[in-house]
Structure P
Amino acid sequence: MVRTQIASRGIRDQRVLDAMSRIPRHHFVSGVRTFEAYGDFPLSIGHGQTISQPYMVALMTEELHLRGEERVLEIGTGSGYQTALLAELAQIVYTVELIPALTKRTQKLLNELGYANVVYRIGDGSEGWDKHGPYDRILVAAAAPTIPRPLTTQLADNGILVIPVGDSRHYQILLVVRRIGNRFDTRESISCRFVPLVQKHSAY
């Protein structure tokens, strides 16, 4: 998977490649054959949610430029696969999920796999998690029509936010936002498609 789907398509961050080689992706999905868990496509995890294709997970993580000492906020815990990757590469991960059953399942699995640097919350991801901010990095694993204002206010100076933005019925654009003081520099990455983010807040 790492060689043929990720490295061959331009992902160069060796820490990301090594971590994805270590994480048993098939543990994060059920009801499929083991080899299917490593296919180049998203898979259903129930509750109308999906685990993203491996390449998209790798790309979003590489865009964060993690070095190991960062405090990361993840919006959309989902299966926990992306959470595990972030936990491998950052100091601590704060993850928010709207669906209680997914949080319960993921927390049990990640505890069994030995990840002790993840803190969980059930709630509206568009609100972020102000209690533990500001965050060096924020990753959003669901599509928002606009960037929720709380996420930009909770982003530390020189921090990076990666989020798919656009109409959830169609394809979105993956945005990479860097905060520089009170300015936000935004770059478009690639087209993508994610499940919608439940959102209360207007754009930044």
Structure Q
Amino acid sequence: MGEKKQKLWIWMALLILIFLLVLVTEDLLDKEINAFDKWAAGWFKDASNSILEKLAVVFYYIGTAYVEIPIALLAVGYLLLKQKDRWAAGVLAGSLAGSFLLSWMMKMLLKRERPGLEHLVKADGYSFPSGHSMVGLAFYGTLCYLLYLNLKEKGKSTWHVLLIGILLVGGIGLSCVLSRVHYASDVIAGLIGGGIWLLASILVLEYKRTST
């Protein structure tokens, strides 16, 4: 696939995700999404067990600032000092800060209360969208893409980077529902928002890579 065609597909996917985020938000405001959340909550309750709940707690904390910020500092430091790549360092830092800001702004505007269930982890603030899901996909996704580019440049295998990224982001998203701090629609909206940030980050990185 040519570079121009690849960028076109990324732009199309980006626009589709923006449309979906607007659609899910409208469904929330119209309360049309409540029936889905009720069904999903029942399904996860039936499927849940003690092992899954313990895993959920672990993945939930992987998606917190206590883990993401140290990883970001290490990765940005490596990109600046070792790779001398200020562009990539800025994009990675932006994926973390920008997605957090978008999530916070949406929470403040929509003010959806969290599920009225006993939470397995401590969670403050509003529920929609899931900040863990949004920031997790945007930040870890951008980090995985940078690793993918680095390995591809060296002619090494890259499939495991994609697998790790999917398992990590998927685990964080599921943990938000299993730990009872988010509705399923919160996670869906968070993943869509995170996907928007990830695709935007990829476009910026590809622009820099192909223009030099």
Structure R
Amino acid sequence: MINTKFAALVNIDNEMEESVQKAKKLYLEGTIFVHPTDTIYGFAANPFNDETVQKINEIKQRDIGKKYILLINNVDNLLTYTDIQSEKHLDFLISIWPNPVSVILKLNKKTSEILKSETAAFRIPNHRFSLKLLNAIKMPMISTSVNRKDGEPFIDPIMIRDEFGSDVDTIFYSDKKLFFESSTIIDLSDSKLLLIREGKIKFAELLKKFS
């Protein structure tokens, strides 16, 4: 069956609180939507909904099992899902967030069993809409670049609707300037700090905070 529904465009600058509540509803219903972040536009969804995760894989034409970055609202909530035993690591996370830095952490037993993975990358975004939404849902949220496999990320909401309008429910967008650069990804699942991908925040800056 051909999907004749086309995504709605919603300007969060004009409808911030209404947008947050609508996005929360979509998240809880297991629906995929697009939203602006402190880096680039992202597909957003509930990581604990297997059908939703599978749909994102299909939209992005992504290999099954490849992990997604999870946004979360604060470090206290992060501890609900992860196993962080070092005070040094906690202090480091508090010092770098909110910021476009995604950190791979070891999951606790319960979350590991649900997500079928020992680790996951988390980030507290430095973006008003994202944080308001995360505070509303109080759960982790997938946020992954709006593109097909190996393609460049889409950064214009109109182009996103043209390409993915039948795949998502709503495209939340902002007229304010975004920093169209991916997050830095570091691995803190062990004792050492490892660089996986350098983005807007440079690894040398992070090392200074970790020492």
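Derivation of every value follows stated rules applied to the coordinates shown; laboratory data play no part. None of these values were measured; they are calculated from a predicted model. Cβ atoms are built from the backbone, for glycine too; each structure is taken alone.
Brief remarks on what is shown
- Each of structures P, Q, R was scored by Cα Rg over 2.2 N^0.38 Å; the highest score is held by Q.
- Origin of the derived value 12, 38, 37, 13, 0 (P(r) over Cα pairs in 10 Å bins from 0, in percent, for residues 8-111 alone; candidates P, Q, R): R
- Label whose coordinates, when helix-only ellipticity at 222 nm (-39500 (n - 2.57) for each DSSP H run of 4 or more, over all residues; to 500) is calculated, return -6000 (choices P, Q, R): P
- Structure from which 2.1 was derived, distance in nm of label points 7 Å out along Cα→Cβ at positions 88 and 120, options P, Q, R: P
- At a computed 2.5 (distance in nm of label points 7 Å out along Cα→Cβ at positions 152 and 184), which of P, Q, R: R
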